[in-house]
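These notes open a run of structures that come right after.
Derivation of every value follows stated rules applied to the coordinates shown; laboratory data play no part. A quick note: this is a predicted structure, and the numbers were derived from the prediction, not measured. Cβ atoms are built from the backbone, for glycine too; each structure is taken alone.
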Structure P
Amino acid sequence: MTIIERLKNKDIDPCIEKIAKQEKTTVEFIVAGLLSGEIVIAKNISRDLKSPRAFGKGLSTKINANIGTSNDHVCLEEELKKVEAAVRLGADAVMDLSTGGELAQIRKDILVNCPVPLGTVPIYQAVKETVDSGKKITDLDFELLFEVIEQQAAEGVDFMTIHFGVNRATTSVLARNKRIAGVVSRGGSFLNKWIEKNNRENPLYEEFDRLLKIAKKYDVTLSLGDGLRPGCLADASDAAQMAELAVLGELVLRSRKADVQVMVEGPGHMPLDQIQPHVIIAKRLIHNAPYYVLGPLVTDVAAGYDHITSAIGGAIAASAGADFLCYVTPAEHIRLPGIEDVKNGVVASRIAAHAADIAKKVPGAREWDDAFSRNRKALDWNKQQEMALDSEHFASERKLMKPQDEHVCTMCGKYCAMKD
């Protein structure tokens, strides 16, 4: 039985108690959120997760780290190092977006080495297999895609991004409203092209009940992908984006009715002043399901620094009610991220999430800062290092320049304002 079905039978999964302790809240609060659909626990029925996580209203803002191979670069060892680095620095979930190499083996090894929830985008594998067989993307056989979805669920994947909202209605809205960047979601672009060429409805949308059965069988959390998300500031908040969001809101209700856990994905690129109102409207349209945003990136011109632009947008989005931030690395829009990019992306996203948690008054968030500040005032460098968001970086920075007086730092030295 799924977590939701068990709760309806008054059977509480042990991971709920663990999560309640992590979140500094009660089991009753978590249970109420799960039953209302405002909280999800992404955990495949076959996975014994070492570090389960819950996403949703009233909880700390979570972050996800994307990893994965590409057609140009396949190195499983490097991907496993990315997983280790991301989790060590505080990622709450990992998504394997691999498109190069033996995808099933890569995913199997990542699952074994990932102690937090693991997500995938199944259409990547289905498209790769289609292209590898000598066919075009638009020749994708959706029976293959359904098989891939069940295969990945059976392997233990905890949540899946599936683009149900890219359908004939929303793509027609897109066609009538021209964009600068067009469709930037890989999954969304595959489906948009398929619908256009085949003049048919998206089978994922058409056969949504079939997907619900698979998700329920394995207790996979559905992450309703925003295939028409904006890929630049000019395309933000347009008719296509909002039309898709409305479709996803309807699918949220159908998922809940089937006892399938569900969250919804959001943008993307978005001007600073649009983020807060967007999140408020989005949460209403999706019936307060957990909202999972990519960034949002608040400017298009900072390529190479998009971990910063996304952290700015992410802090605003999370403080307005977004529950889950997908990190962005400095390599975004330029190349496949390396291990250092993953580290920078995780830290930037964690800063954004924590800043938002302070604003949302999440239990324990402000207390962490206050305790750190007391140690700063006391010039207790060991405690500061221990409590720092990235303790390793704190230590390495401290060693770069040795002060004459070990109790202070080299910024002010003997003129330290903190020293009594």
Structure Q
Amino acid sequence: MEAPFSVPAIDGSAFTKMKWHAGLINGKGRYFDENGQHTGAPLSVFTVNSGSKYSFRIIGAGQAFPFRLSVDQHKFRVIASDGFDIEPIGAESVILHNGERYDIELTADQPVDNYWIRAQTLEEGVDHTAYAILRYNGSSAEDPTSSKLSCSASNKCVVVNCPFLVYPGDTNIECKTINEMKRSINERAYTNSEKNPDEQFFNFGFPGEPGYRYASVNGRVNLMLTSPPLTQPKELTTSCNNPSYDCGRGKICHCTSAIDIGGDKVYQFIFTRFGNGASGPHPIHLHGHSFQVLKVGYYNYNTSTGRYTGDNADIQCHDLYCNSPTWSNTSRGFDTVHGLEVQRPPIKDTVIVPRGGYAVVRFVATNPGLWMLHCHMDPHTMRGMSILLNESFSQVPPPPTAFPVCRNFPAPDFITKSESEGSSSTTATPIMADCNHSNC
């Protein structure tokens, strides 16, 4: 297993071994060679009328890199994230990590012309940008010659959704983090006085030694399943519940990782990014739910350069890999965590967890099923940085009669033997603690 990082980020961290090739906006883009020459391929064009106001719904559909999106000579308002309205924030640009969605509101208030729409990565020392064109009705059908808005000490550029508190190397940029976003309506956070609260920690990291690091959650490298556990749960043979995998503090195990949740409870999840092998930020995405984001705790940094200098002291690791993180202050938990936004927390389904930092989110488990919680950087997810949430599985109805089965072929030996003998018994280790289906 090779070390996972090689592409440097502007805050001194890193992204992935995946190399940049080109960026697309709505399926169109240009490849630039090392001399800056491009292919001349057509670009996506967004036509606007002078004086009109437009909403753009932007999707971070990349695999590895976050993008800072701007429109030359235009400011806009960021009005929603992941499908939920926020109190509008005026901005020069917005950063989208993989899986995030942001809505912006832009007024066509500049001279009639063509303007570049730019989506630039947060890599250090390179200009990797995806382009599209904002074209005013009445302008020529040519590539823009526009430039970005000028940022100065007296007129700073506001960048929304920074994965750091200070924009590295640019004092003329003002960062607005997720901590400064508010719901557009007055909706309080779920509290510890309702629905039997529960708190759990998940560390997303690359434990191991240089050259042999593994994408994991709490030290567990999640093995992808060869059949759908929702309808064929008896076929799961790689559950981390099997003691032979020997998971725990200071260990790395390869198995199918799941935790049991449910019961209409309020859950507070703390996503962390600590331990040996920690590097750049992770966009953590939850299926089946949206969650309230109460806080993101950032790393320690140089106030001049914005560079990482050390981990946030709020979290304590109890082993080299940080497989079982806790609050450093053992009296903390739920509403006692300092700096929580409990009045109007934004609602999202993807949140950025910075290196050496953490995110605090809450949701109510009212959606029975099996849901993935994973990093939205594809190379990380595919290598095992995910976990299943087994939510009130006893409330999931069994599949219909004659519902098709799906699995790798040929079928595993224990399935073949079971079917030939007309038996439903298997040697699988159950992952569904409350499974009551006939096929469990």
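Numerical summary
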quantity	calculated
For 36, 24, 17 (Cα extents along the principal axes in Å, for residues 48-103 alone, calculated) the corresponding structure among P, Q	Q
Highest-scoring label, criterion being FRET efficiency 1/(1 + (r/R0)^6) of positions 152 and 288 (r between Cβ atoms, R0 = 35 Å, to 0.05), among P, Q	P
Which of P, Q yields 4.8 [mean projected area of the Cα convex hull in nm², for residues 96-143 alone, calculated]	Q
Which entry (P, Q) yields the derived value 3.2 for distance in nm of label points 7 Å out along Cα→Cβ at positions 200 and 336	P
Value 37, 24, 21, calculated as semi-axes √(5λ) of the Cα gyration tensor in Å, assigned to which of P, Q	P
Which of P, Q leads on distance in nm of label points 7 Å out along Cα→Cβ at positions 352 and 368, largest value	Q
Of the structures P, Q, the one that -500 was derived from, the read-out being helix-only ellipticity at 222 nm (-39500 (n - 2.57) for each DSSP H run of 4 or more, over all residues; to 500)	Q
